[in-house]
Structure formats: structure tokens, C-alpha cells
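There are structures below to look over.
Nothing in this text is a laboratory measurement; each read-out follows from the coordinates by a stated rule. In this text, all values refer to a predicted model and were calculated from it rather than measured experimentally. Cβ atoms are built from the backbone, for glycine too; each structure is taken alone.
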Structure P
């Protein structure tokens, strides 16, 4: 697809959209606003995970699978 064809295709799709929220997201993307926003209630969990990694509190996938198998047997 050429650049012109791509632009025309995008224009056509946008012209046929009636979803305000979606169009606002497209607009934000085009003006390079932060489109992906992490909800506040998830940020603390992310911080805790990063802290766990920094402090070596991690499991290998193999360790996790063993613990999971044990949990399923309970």
C-alpha cells in the first residue's frame, strides 16, 4: 500500500466512525499525548513488583510451575 493509499484508507475509516471516545484516542495519538494511561490503583502494584525485582524476590518460571502444581494438589 502506498502512502497515499494508506492516508486515503485512514481518512475513509475516520469519516465513517461515530465513536467519540475512539476518535479522541486517535486524536491524542496524533498529537502525541500519552495514550496509554496506567490507572492509579495499578501503579502501586507495579512499584512493588519493581522493588521485588531489585531485591531479588523473584521466581523462575520453573519455580512458579512447581508451586502452582503444589497449590492445585491442596
Structure Q
């Protein structure tokens, strides 16, 4: 799962989020304040890297750790 977290950090860095802002409990909307375009870019980067689609556009606010687990679970299917 370390590789997944490193990829997620890299993707967030490309959106403009600094490493020092990223923690396991950081939330995409509340902590990073991603707008809809940034959220789409983030989801597309996950799809491109792992070939999976995550529905992160719901009203739920997912943490960095939750997203890493979601990707890991999808890859195990």
C-alpha cells in the first residue's frame, strides 16, 4: 500500500497540495479544499494509473487513508 500512498501524494502535489499538508486523516474537501475540476483531475489520475474508477464526487469527504484503502481493495478484486 506504500506505493499507492506515494502515488496519491504525487497526484495531490500536481494539483498544488504540499507534502507537509498531507496526512493519513487529511480530507479531500475540508482539508485540501479541492474544487470540482481538481477532484476530476485527481480521479482521472487514479483511473489512468490503476485502471479503476472511484466515485469520489459524492457528498462524502474521503480521507487520504480511505482513498488508499479503496484503491487497494479494488486492486485485490
Quick one: Cα extents along the principal axes in Å came out at 31, 24, 20 when computed from one of P, Q, so which one is it? Q
Quick one: mean count of other Cβ atoms within 10 Å over residues 15-22 came out at 8.1 when computed from one of P, Q, so which one is it? P
Structure responsible for 3.9, with distance in nm of label points 7 Å out along Cα→Cβ at positions 7 and 39 calculated and labels P, Q on offer: P
Source structure (of P, Q) for helix-only ellipticity at 222 nm (-39500 (n - 2.57) for each DSSP H run of 4 or more, over all residues; to 500), computed value -17500: Q
